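Student: Please find the structures below.
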Structure P
């Protein structure tokens with residue numbers, strides 16, 4: 001639930017901190033005081049699109065921060081899927097900064113995220129329903145989603161299976177379109193693929209070659225210096241010339257000199273042995289240096305070949321991938337595409353066969369989905385009928401029209417939609433004897449508010465969000481209907497936190513927690529403030545909503561009676 005809301009520099013609000021409670025929270029106050037601004041701030045906190053006009057005049061940036069406690073497992077799963085850390089105490093903090101220069105900064109638990117991620121997480125915790133949202137009931141495309149929400153897991157599982165199958169069908173459909181396209185374009189594509197295949201195959205690449213060439217090139221780049229150094233080293237160790245300055249001749253002379261005294265002492269014998277060991281090691285080293293000098297004899301032709309071969313591999317990488325492995329993978333893909341394009345007739349026949357099997361599977365799933373929707377549609381009709389009667393709409397008939405209809409494409413396959421083949425629309429007859437017609441044609445604003453509240457009430461148990469916000473959805477109603485709406489909100493508040501903005505005394509009286517929103521002028525500035533009402537000030541506010549006089553004793557008694565009706 002939403003525990004605290006902090007707002008800075010939003011519209012009339014300078015700095016505001018509001019604490020909400022479990023149950024039903026009600027915001028009241030004079031028109032224009034800032035009640036709906038708070039709802040707009042929460043919408044911004046949920047990642048909704050905002051405009052610069054929302055920022056308080058004379059400031060550069062507005063900010064909204066919300067702290068949510070006891071978040072649901074659904075929200076926790078959403079956070080984990082998005083890679084956002086989850087606190088052990090199940091507290092989630094949403095934070096959004098809105099600047100005049102258009103820069104938005106969104107954070108969740110201190111981690112910077114995009115507005116779309118903020119929206120995804122926000123929508124897992126809050127459902128905002130305003131008076132304009134009633135218009136969604138006039139759009140038939142929203143009716144199917146409401147019916148599916150009512151059906152719950154049973155329809156969700158079917159739709160998941162359906163969409164997985166539909167994805168495979170769409171992939172096959174795209175493959176078929178690639179084959180049945182312009183023959184000239186297909187031939188050009190095949191020619192390009194063949195050229196690429198031949199170029200890569202002709203290079204005879206291996207994964208190890210690039211590193212080997214690089215090492216050899218480094219040696220050849222310094223070939224003259226290496227050859228000269230090894231020749232000098234070989235000459236210092238031994239020489240074909242008759243000279244006493246090589247290492248081997250000096251060690252040989254030393255061994256000869258020591259041989260005359262080795263018999264006199266074991267110490268001298270040990271020294272002579274060490275010299276002899278050095279002589280053997282020097283001879284082995286001399287042979288090693290000689291072979292290295294022969295091997296690394298600088299060859300300008302080899303150096304040029306290595307350079308060209310290495311550069312050619314880099315050219316292929318620039319065209320087909322950032323590594324030799326990527327180039328070889330490109331070759332595999334190109335070969336597969338080439339085979340696909342050049343074997344179009346056989347491929348098309350195979351794809352059509354696969355599509356026919358998938359289409360039959362999809363059609364069967366659509367029939368099962370439609371049957372399930374029909375079952376829950378009948379139940380939804382009954383439930384909403386009961387709710388509408390309780391909301392002072394007697395004689396009103398509500399119906400779910402469900403048509404299993406579709407058009408076919410050029411191949412004769414049904415044009416499968418994201419949600420199946422059902423055409424769903426809610427119908428209503430507001431008065432006995434009148435025919436059932438689409439909601440948009442006959443429902444008034446007050447009727448739409450009550451119908452939407454009935455839907456929310458019915459979906460209450462399966463709704464995964466923890467906080468439901470109703471922004472003046474009671475517009476256009478009065479009397480008993482307002483009392484019924486208050487009762488429905490209280491019923492929803494048993495399983496969810498409810499925050500509502502209202503001008504109706506009955507709804508304010510039903511709330512568990514009341515907040516009064518007002519505005520004050522200080523010099524040239526107007527600011528919004530929120531006060532939590534106690535038992536006495538709540539009676540005064542309900543009195544004000546009843547007849548505009550919060551001090552009248554008779555009205556106070558009436559207000560007290562209203563409050564006691566809901567809180568006895």
Structure Q
């Protein structure tokens with residue numbers, strides 16, 4: 001797949017440089033998925049990267065359903081069951097990340113409680129016992145206790161659907177084909193876990209015994225996905241150690257590591273690089289998808305650190321081992337945090353000591369008791385997620401639609417191209433006089449007589465069988481809206497000073513045109529009929545598959561933005 005990606009990139013570059021419309025539409029010829037081998041990113045200047053990072057942060061947050069951000073309501077932390085072991089204090093924690101939604105975890109604290117301690121956040125991967133897994137390949141209790149013994153406050157909490165965090169299953173909000181209603185609102189495991197991580201950080205940063213300026217994060221596998229995801233969107237994380245996940249050849253196979261639109265035009269290597277120039281340890285293994293890290297991913301990210309003049313802040317360790325967060329790797333993580341956070345001159349000598357591991361019932365926040373009063377059902381949590389109003393409907397709609405207004409459009413007489421996208425938008429042209437017309441959803445017979453008319457051949461469909469297709473690719477309807485915008489842009493430049501008239505034939509085309517017009521940057525006149533479309537979830541799922549469209553304001557936002565165009 002990497003060869004296909006490189007060949008495609010070469011063809012696109014050639015088309016852009018020569019001003020030619022690509023011979024094939026890249027959206028059909030290249031359909032990446034979680035197992036695609038992506039070329040590693042190239043970073044040219046710090047200024048260009050800072051702009052790119054800002055764009056990526058918006059993309060991650062929107063795909064997560066966190067644009068606009070959920071309100072930070074009181075956490076109402078319930079801390080109980082304090083136990084003193086030979087290594088540290090361990091407590092059970094339940095925090096309310098949204099009203100009526102509870103996340104369980106454990107707090108490991110140093111036996112010396114004096115002063116302000118640095119803190120480590122520890123999300124877990126897909127181990128059977130989650131944060132409480134204790135076996136050779138992964139031991140959450142040993143990780144927490146040994147970090148606490150070194151002087152860190154450690155908070156380990158659940159993935160959704162694990163241990164104490166049971167109000168949603170681990171996998172939810174996806175459909176075998178098309179979208180699920182939850183995806184219209186960007187409500188899914190990835191976004192909910194990112195929100196829980198933000199609130200876990202709020203909880204830890206607010207503890208009396210924690211120095212909020214010295215907070216790090218580490219996790220393995222799915223926990224590493226949470227680690228670099230949070231670090232990418234929340235600047236309070238200062239030190240990062242993602243274990244066995246940053247890869248160009250596999251991007252995360254679980255639904256909790258994917259969300260619609262999350263990796264369109266990007267991948268985990270670029271997302272992890274958003275940490276730069278803060279200290280980061282890349283941990284990898286010969287026996288999983290991080291097997292190329294020393295020769296591929298690490299050098300690419302290091303080049304960015306070199307641009308910042310901080311190459312010493314990026315470290316890597318590569319073990320001959322299967323997918324893991326084993327004792328040897330945990331020791332490298334202890335040393336990394338001790339070196340960069342504690343400034344310990346003896347960091348390289350640190351070894352793990354076997355911790356005193358408590359029984360499961362002594363670690364579970366809900367052991368022997370029900371959820372607190374007021375706990376919401378799945379449906380109630382979903383309804384609560386919906387109750388937000390976009391701060392900027394046009395920008396939110398643009399992000400949901402996944403489109404941009406083309407800076408330039410190439411025309412070869414049969415097709416248009418928005419060069420940076422490598423698309424090929426077929427059309428037919430009818431000569432005429434007067435106001436130009438863009439015709440969508442119909443044929444030449446539907447064109448107004450005597451008027452110059454571009455009859456658009458809308459994007460059809462392509463293979464969507466790849467793993468987590470929506471995480472890496474726009475939906476067909478998103479592609480159609482982009483095609484309409486590309487045609488609008490070309491016509492507006494061909495006929496400067498004139499208002500383009502956009503006509504739609506049929507209800508589906510009318511909806512596509514309205515949403516395209518809502519984010520257009522030129523005046524338009526619309527001849528459409530959306531009277532049969534009320535903007536319900538069911539109607540969007542049936543006629544207009546756009547992830548996050550309802551969270552962006554849905555039909556009401558489009559109606560408001562196109563008022564006066566009809």
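Student: Matching task: 4.0 is the computed value of distance in nm of label points 7 Å out along Cα→Cβ at positions 111 and 271. Pick the structure from P, Q.
Tutor: Q
Student: Here's something else I'd like to know. Work out which structure the value -9500 belongs to, where helix-only ellipticity at 222 nm (-39500 (n - 2.57) for each DSSP H run of 4 or more, over all residues; to 500) was derived from one of P, Q. Let's see the in-between values first.
Tutor: Working: P: -18500; Q: -9500.
This figure was derived from Q.
Student: So, one more: On Kirkwood radius over Cα pairs in Å, which of the structures labelled P, Q is highest?
Tutor: P
Student: Moving on. Among the shown structures P, Q, from which was the value 3.5 of distance in nm of label points 7 Å out along Cα→Cβ at positions 335 and 367 calculated?
Tutor: The correct label is Q.
Student: Out of P, Q, choose the structure whose coordinates give Rg and Dmax of the Cα atoms in Å, for residues 143-246 alone equal to 34.3, 106 when calculated.
Tutor: Working: P: 34.3, 106; Q: 15.2, 49.
Value 34.3, 106 for Rg and Dmax of the Cα atoms in Å, for residues 143-246 alone corresponds to P out of P, Q.
Student: Match the computed value 22 of relative contact order in percent (Cα under 8 Å, 6 or more apart) to one of the structures P, Q, and report its label. Please report the intermediate quantities before stating the final value.
Tutor: Numbers: P: 22; Q: 17.
Derived from P, not from the others.
Student: Further, regarding this structure: Out of P, Q, choose the structure whose coordinates give distance in nm of label points 7 Å out along Cα→Cβ at positions 359 and 551 equal to 8.0 when calculated.
Tutor: Values: P: 8.0; Q: 4.2.
It must be structure P, since only it matches.
Coordinate-derived values only; no laboratory data. Keep in mind the model is a prediction, meaning the values are calculated, not measured. Cβ atoms are built from the backbone, for glycine too; each structure is taken alone.
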